[in-house]
Each structure stands twice: as C-alpha cells, then as structure tokens.
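I've put the structures underneath this note.
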Structure I
Amino acid sequence: MIEIIFIILQLLLFLIIFSYPINAFNFSKLTLKNNSNLYFIYALNIIIHLNIYLFVSFLKINIKYFYYLELILFLIFLIFYRLKYLNQIERINYKNLKYFITFILFNLIFFITIAEEIRLSWDGLAHWIFKARIFFDGGNYFDFKDNIPFSYYPHLGTFIWGYFWKNSFLNLEYFGRLIFPFIYLISIFSISYSFQTNKGHLFKILLSIFLITVSLDFYLFGGYQEYLLFFLFTILGIICFENFQAKNKMISSIFIVLILNLIIWTKQEGFFYAIIFGITLSLFNYKNKKVALFFLISTLFLSIIHIYTKSFVIDEHMFNEKFFNEGIIDYLNLRILFNDFILIFKHIIISSFHYPIILFVSIMMIFLFVKEKNSRDYFFYTIFILNLLFIISIYLQTKMVLEDVLPVTIDRILLQSSGFYLVFILSKLYKNYKIEL
C-alpha cells in the first residue's frame, strides 16, 4: 500500500517537473500549431529537460541538489503564472479532463505493473544497469572508463533512470524506470490529441488505446531504451510535420536539432539516424538557405561533439562494430547477398507480428503512396526508405551470425522509429473525413 501511494506521488512529480518552462500561456510565442495540446507541451518540456539532463550527466555535481533546483524553478513558474492558472481552472473543459484522467489511469496501471514485475530484462541486466548505478552513486559520464562493460553505449536513458532512482521516495531501482512508461504515454497521447474531431474525446481515447495495443511490450520497460527512442521519434515526427507548413521554421528547427541531439546519446544507431535526418532536412529545405544551413551545421556539430566526447572514455571502438567489416566483400557473390536479403526481410515480417505497429506503419505507407504529393509527403517517404535501407545495412555489415542476431534485435530497431510516421499516416487517413491536424 505504501509503495502505491509513493507511485502516485512519483507520477505527480513527473507532471510537476515537466510542466515548465513551456505552458499553455507562453506556448503561442513559439509559433507551433499544437497550442491546445497539453501532452505535446509536456513533450516539448521533456525535450528541454532531457537536453539539460544530458549536459548534467557530464558534470560532477550532486544530482539531488539539481533535483531540488528543478522543484524550486517549478514554484517560481507557478507563482509567476498563478493568476492565469486560477483562471484556467475556473474555465476547465470537463471533456479534456476525462481525457487527462484516462492518461493518469494508464500511467498508474503501467507503474503498478512494473512494481509487481520489478525484474530487469536481458539488456537491462547486461549493461544498462551499470551506467544507471554510476549515476545513482553520484558519478558522471567519465566514470564509465574501465569501470563497466559496453562503456561505448550511449547513456542518456541510463542517466534519467539513475536520476529518478536517486530522487525517488523509497530509493527503489524501479522508480527510476517509471520515467519510460510516462514519456511513452506522453508520445501516444500527443498523437491522439492532435486530431480535432467532432466525434469527441471518445475517438481520441480509442485511438490512444489502439496505438498502445499495437506498440506496447512491458518487457522493454525492464531496462531497455526503445521507448525513449520511440518517444523521441514520435515527437520528432509531429514537429517535422509542422515544420513544412510553418511560416517561421526556426523554432521548430531548433526543437528538431534538440531531439536529434538526444537520439545520438540514446543508442548507437542514433548517431546515424541524426545524420540521416539532418542531411535530409537540409536538402528538403534548400529553398530556405538559412534553415538548410542550420540543419547541416548542427548535424556536423553534434556528430563531432559526440565522437570527441566519446574519445575520453573509449580507447578503441566507438561503436559495437567497425563501419566496414572484411566480410562485406563476400557480397560480391550475389547468391550470398540475395540469401541474406531474404533472411532480413523474413525477420522484418516476423517482427511486424511481434509489434503490430510495424505492420500498421508499413501497410499504411504503401497504401497511402499516391500520385498527388507535396514536399512534406516526399520527405516522410524519403525517411521511410532511408530508414529501411539503414536497418538492412546494419545487418549486411555485421560480423555476427544473422540467424542469431536478427530474431533478438530487428523487431526493437523497427519499433523504436515507427512512431515517427504516425502523425503523417493518421493525418492522411482522416483527411477525407475533414479532421484537421
């Protein structure tokens, strides 16, 4: 019973910490469209806080003091906007309240489920927990050197795990992992709430339930980083979608770069995702030289900083494998290449049934491929194709045996980026029903 009370309080603290600096009263200054979407505002605040956490992870500071600073800043924002908050409470929309209650209930269900099944999953035990423990014990990124296995793996997810573990009420490890279902649900509800429909909030709730059903795997809350990436890609999709129709692209472009920075420091493949997105966005914004140059320079800067910072901790390999292995030359034999292609696509299909969101995204992207397209459509399809080619290339250059590595990895790799396409797919599907995004 005591744990349930503190789980509820932990959720309350998440809602408090990520309620600023952006709120419903200053959001309009950002010139982003989703100004009435509470969950999207929370998502933007999470993006800001995660970038700050990333910076803090390199410093030798007491994270408990930093946590207290976050709570003090919340009180300052609360005092500054107190009159507007009181006025907002008086004009509360009870339909929105029902949707928010649904969000709260899902969080509590997920949190309690994790509390009942607190065991870590395979990757959580194999390497992620070691990084989280270092941050819990007061260490920083540079303490990885020679202390833990897989020190070259990016660490953002493990910092927030260790951060909220350290600052939990009961100092229980799984309290640190509760941040992952919270941000996962923020991404789901951000997508669902984006659709303004005369069918009411029931439609949004049902859409949220559908997206959760096709993408949820509680096993991944056992220490995996996939749902952190899922959140980042989903919010990236929303902002990219809006970026193409924004009059002032710079604000949305800054948030895109902030997300790419987080993706780089979440998992190894994030480094390459950032390059793919950065260059593609630069090319698609060629008419706006300022924005195109911003994406190009930012991508180059983030990549260099990542490699340079890693060099202080990593002596040899920056990644799990070399960029090019000697075995690649075997693909000059077209029969070997064809067989491996077939094997990869076989496991892509299998993965689609493990995580139905992969099947949903794949079918919809093919189904919606029509002649009438604008630059935004071409962008999402370009990313879809480049993403697929990148995933295939991961397995074509690996030294590991494909029959061993494909069944345990490719489904999660496909899952983590699947959220990126949701806003594009759903906007296309419901355009014919006059539902505006």
Structure II
Amino acid sequence: MHIQDFPDTTLLVIFSFLRVSDLCRVAQACRSWRLIAYDSALWKSVNLKRFHKLNEICLIKLIRCRMAPLLYKINLGRFTLSPRVFQVLVKNCKQLKVLCLGSVTFVEDFLVNTESFPRHLTKLDIRHSSGHLSAFTAISHCLQSLQCFGLSNSFFEILNTEVDKRHLFFSLKAVRILEFSYCTSLTDQMVRYLANNCKNLRSLCLRRCNNIRGVSLPVLIDSCSSLTSLVLDGTSISDDEVIPVRWERSVITEVDLSWCRHLSQAGLKSMLPRCRFLRYLRLCCCGYGHAITDQVLDAMLESHAMLRSHCNSLQVLDLSYSSEVTNSALAQFVVSSPSLLYLRVYHCQKLTSAFVNLIPSDSQVFVVANFALQRGGLVTSATLEEPWTLMSETPVNYSRTASLDQSLRQD
C-alpha cells in the first residue's frame, strides 16, 4: 500500500510526530497533504522560537488560519510582540493554557482589559523579557489560574508599593513552580510574602537573585510544606541565615547552592545532614570553592548512618570547582551512597585520577572530571578540542525534575 493511499485519519496521526518546520515541508507535497498538514489538530503545541524574525502580520495570520481554535501551547520566545498578537490569542484560542514568552520584547501600549492578555493560562514563562511596562501590568491581572510561572526582572518595575507586592503574591495562590532567575529586584521581604501566600509551592528558583540574603528562609521552609526543589544559586545567603532553618522538617529533594559565595563549611555542615531526602545536590564553587570539605561529606554520612532509611536517595552530586575535597573522603562518600548515579568533579584541585581507583568497579556512578578516567564517565580538558566520552549516555534525571523548564517540556 502506497503512502498516498493511506486514509486522511492515518496521515493525520503520522504527521502528528513532525516538527513545525517538517509540517511546512510536507504541506508543499500536494494539495491533499497540505490540507492535512494544516489541520488545527496538528497545531495544538507549537514552538516558533526559531522563527522569531517572522513579522507580526504573518504571525497573526498563522495563528488565525493554522492554530485556532485548538491551540493549547505556543512558544514565542525572542519575538517582538505588540498588543495585537495577544488580542488574537484571546479571541481565537480559547483553549490556550501554556504560553512561553522567554526573552521577548513587548512594544506599544497595552490596555488593561479582558482582551489584552490570556486569562486562563496554567503555565506562563516571561523570563528575561523586557519592553513596555504596560505589558507587565496587563500580565499582572491574569495570574490567578497559574500553576507554573517564570518571571522577568522587568516585571518588578511595576511594583511601586508594598501593597502592589503583596497583591502580586496573593494572586499566585495556586502556583506550584516559581522561577525568578536573574531577578535582582527580588528581596527577602517579597520571599516572605510568597511564603505566606503560596502554600502549594513545590519548586522555587532564585538563581542569581543577588539581593536575596536568606532572612526569609525559615518562614519559607515552615510555611511551604510541599516544597521539594530549592535553587539558591548565586544568591547572597550566608551561614547566619541557613543555620536557624528547620531543614529536618522539610521534604526537599533538590538543592542548588552553587556560587553562594558567603556560605562556609559551618553552614553546609548544619544544613545538608538535616535534608533527609536529597536526590539532587549542586554545590559548584560554593563559598568560593572552600565551603564543601571532607568534614561536610563526613557529617552527611554520619547523619545517613543515624537515619538509615534515608541514606540511599542521593543520585546527582556536583562538586565542581571545590578546592578542599580529597580523594579518600569523596571515594568513601561514593561507596556509602549506592544510589549515586552522577558525580561532577570538574576542576577540584585536590582530586586526581587515583580517586576513581578507590571506587568499586561495579559502582554505577557516572563521573565527569578533567582528569583521566579508567571507568565509565566523561573527561573534559581545556587542552582538548572535544570531550573524550567513555560512556555514551549520562544517567537520566541529571537535571532537576521539579523545574519550570521540565514542566514546560511535559506539555
């Protein structure tokens, strides 16, 4: 049977596995394929980020003619967008739930009304977006149904008073995943507002929010009992803020403390042994590379020995640019962590290739290092043009599972 003899319903299923660019090529084959390729059922989830130079007239026509009325998810990352695009989405795409606007530029004045921006979204990403502040004002009136939200630092420019800030987080009561990457305007007081309102929060990313000092961490951990993922990468938290937190009451499984320059060994020895369910731990260059030490690893092992049922959860560990960890202590930690699947020790000054020889040959851990390996792993070096791969695939779930990007990929 020739493919041209297939029923339209069969071709529709086959075409559903194609990317947008491939659908456009298929549509050029013949008239019948064109009709099938442009069926709105195939345009429920569309990523137009690579076509960000598409002019507004063509974009609006594409939305009206190809995507409406079944569009569920659209990625318009890096586009320059005016109010007209969102008016078309509101009017023609009633089923739209996921909107990705990363690194977009908003132009022209946005009116705040029921047609200015989609109001029933469950996931919205405006990270690194900028432009006309009226766009962010319009967005701020459409947050009530959001479950996943990624914010831009420009968004905070419309929050002129404490009342505005409290109202923002009050409107985010349903949110489960929040990402504030590179939001330098975010403060500890805002995190307190967040903790008091977002009781269902499961994932919080404060990456490079360098005005966060951690004063509100105790309230956050006590109030958000479902929080499982916490990224403090590049913040200004210190031992004084970390030590008083009741980490033992949390259910956190993913922690990122990379580039937290004010943390020391004392803070990590207090915090990490009390995080009983860790699956993912990233400590890259923590405390300028001096915070993670043999004593910290020993303290974690001692805690695991006391809580035997929780000692086998750690799967991912990144200690890159840590200058105090030694071969023997890290090898002992790996041997005592049978669930460990991924270990990154790039540019750890005291580690040598002898470290790998201390790990049993039947260990399943995948090592990423910049020294020679005699086992499965990945060797990278500044002297090599390309990495030397000794094992073809890294373990699954190397990245955080409770992140905005991961949630967006699931739709």
Structure III
Amino acid sequence: MSPLNSIKSLNRPRVPTKGFHFFLIGFVLFLCSTTGRVFPSTDKLVKLGNEIFLNKLAPALKGKSLGLVINHTSTLPSGKSLVQALLEEGHKIQAIFSPEHGLSGKVEAGKEVKNSDLKGIAIYSLYGETRKPTPEQMEGIELLIYDIQDVGARFYTYITTLKYVLEAAANEQIPVYVLDRPNPVGGEMVEGPLMIPAFESFIGALPIPIRYGLTSGELAIMIKGEKWVPQDFDLHVVRMRNWKRHFYWKDTGLLWKPPSPNMPSPETALLFPGSSFLAAIQLNEGGGTPHPFHQFGAPWLKPLSLMNRLNGGQDFGTELEAIAYTPRSLPGKVLHPIYENRTCHGVRITITQNEKFFPVRFALETIKALQEEWPDNISFDALKLNRIFGNELLSRFLEGNIKYETLLSRMEEEEEFFKQQRKKYLLYD
C-alpha cells in the first residue's frame, strides 16, 4: 500500500483548535473505516480483470443466466464481492461453484466441502462428491465466469478446478470468461519438471512445471490451445491492465487476501512451490504452526549443520535461522500435522531477494543435503512424491538410481521446453 503523501509548507495558515479536533477525529474514523483498502497514487497500479469485466463487458451480458466459479478471493479492490456487484447490477446468477477450501476459503486442506446456498443461489462444491460441474448442475447456465486468485504452483488445486470447469463447459458448449489476476510469484521464472500422465491427479492435472509463470487467463488459453481439454466452447480472457511479467505481488499495489488458510502472505506463495514437497520426505513443512511453508524441521534434524551445508541460504537470496518448534493441530488450517505435539528442530526461511530465490531448487538442495547427512531418516512414499514432483526423477535420486546432476539437467531441459511452448500464450510483457 502506498503511503499518503505529506505536504510541507513554510507558511501554513493557523487552523482553529476546535476545527482541527473535528478534522482529526473525522480523519481517524475515515482511516479505520478503510483499513485494508488500496489507495492508488498513480494510474499504473494493476487493474484486475473483474473490474474491467464489470465496467466494460457485463452490461452487454445482462439477461444471461450466469454460473460463477469463485471463492472469497473473488472481490474487487474496493472489497465488494463479485457476487454482490453482479446482483446489484441486476444480473441473474444461476449457480455458484466453489473450489477446495469452500466459498469462504476457511476449510482445511484436503477436507471435503459440502454443497450449500447463498441468497437462494445454489453453491456446488467442486471439492466434495464431484470435482467437475455435472450436466445437471450446469442446466440453465448460459455463461460461466471464473474469478479465483491462484498462487502459481502446479499442485495448488485451483488450476485443476479451472481445467475441469473448461472440460465441463466444452461438454455443454457454454462460453467461459476468465477474469484475469496476477500470478503472485511472477510471470518470468519457470521451475520444476513437467507432470507426466502416469502421475496425474487432482494435485497435478496438467503437463506443466511446478512453478509455471502464467496468469490464470494465460493458463486457460494454453489449456485450450494445447488441446488438454475438448475444444467445443468459446473462451474469453479479460486481461488485467498494468500487470508486467516481472511483477511479484508487492509490485501490484493490491491487498493480499489469503486464498487458503495456510497461505497468509505473498511470501508464503513464493516459498510454497519448494516447501510443499519437503513433507513427502518426512519433514514438517511448517504445518501446525503460525508460519506454514516458512520453516521446516524434524525431531532428528540438526539445523546448524544443515544451514552450513546450504551456505546460510545466501546463494538463494535468503536468510536462514535455526529454530525449535512444536507442530499442533490448528482447526480451520491443519489437523494432525506430521510430528504433531513433538519438538522439531529446524530452519526458518526469510526471503531477502525475490528475484534470486528459486524455491524448487532451494528445496532440492535441502533434500540433497539431508540425504547426505541423515540418509537413515529420509523415507517417502514413491507414488505420493512422484505425484507432487511430477515424475520419478526425485524418487530415483533418493533411491540412488540417478545422480543429482542428472536430476537437475533433465529438469532444466523440461523447463526450457515449457518456456518455448508457452510463448504464444503470453498476454503480458
């Protein structure tokens, strides 16, 4: 948020005390009433796709029966929800579809979400009995609108929901509008291997890297363009204004609204692509603490030795701190985290240079150091690890079947392939 500019003057007129008191009280009340809002100081701050849709496109669509794929992040910068804004403009909302964590975004990861309703509008959970809108749920819908904030990691399930919604739209030949939003971890960097079909699941349903560097709109165009879904539907992406590929969230001027219970900050989103698969090798990744994905540990870990192997994190634009902590169940965030109620010794990560931090490589270097120092403590379910990582390279390295250099070189080849593959789908410079 930009600070309010102060104006200095050498000869300011004297303000009567009583009038000043009234002004001061009013100003304080104004600030309190607008806590958390963004006050743009220039016309170069990012304007979301939903703002442009409401101002430019929605009036021509009045009378259409709408289906909304949304959650609590589907708001305008003013704080007004997309649902409220559409209803106030007289639009008909036939149904709402919500992803993992529910419409409120407060349901624990992995927990099934039930169907419900809002102001008489049916809310169909796409993380319950079904993961894809059914023909019965789509009945009467003339147009689908997708507006959900993503975090830019392949195994964050909102993009799987996006794919399944596009599939359902193609099956019913219903047009889709994707209201674009920033990728909070930037649009330049690409990291990680491609997902291969043998390990596709709900946490990885697309053949893309772990950190893919696309907005939701760009990804939707790529999904259709690469024929990863049937083609029989019209796709419209409502572009943002002023977003640049090199932007991280801090550059957008927008308020961060946690898209899920364990994603409290944009920094968490940047750590997430690497910290997530540490749990697959029996490390606590910060689950059950106030700092999910910002730290990791285990009862057997010796943090100072690990930090020394990682050169204190300096090579990755981070500062590392040795810590001890106890993971606990946190209703609404995580239940029964690994090493629940046991003291863990570990490392807390502070990112000092976003552009220098590569979360997947940092996690791989960490795993390599752990494997060399504490091989007897590393255990994993190969299928689970492969589904998270995208292929067998990491599990084969941990099993001693390939060298670390082979893992990296294969990953770099796939990253370069994807960078070339995605070029024609990029909407922003």
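Out of I, II, III, which one gives 4, 20, 32, 28, 13, 3, 0, 0 for P(r) over Cα pairs in 10 Å bins from 0, in percent as computed from the coordinates?
Considering all the candidates, the number was obtained from I.
Between I, II, III, which one scores greatest on relative contact order in percent (Cα under 8 Å, 6 or more apart)? Present the calculation step by step, with values, prior to reporting the outcome.
Working: I: 19; II: 7; III: 15.
If we compare relative contact order in percent (Cα under 8 Å, 6 or more apart) over I, II, III, the biggest value is for I.
Say we calculate Rg/Rh (Cα atoms, Kirkwood Rh), for residues 274-369 alone for every structure; which of I, II, III gives the highest result?
I
Each reported figure results from applying straightforward, stated rules to the coordinates on display, with no laboratory input. A quick note: this is a predicted structure, and the numbers were derived from the prediction, not measured.
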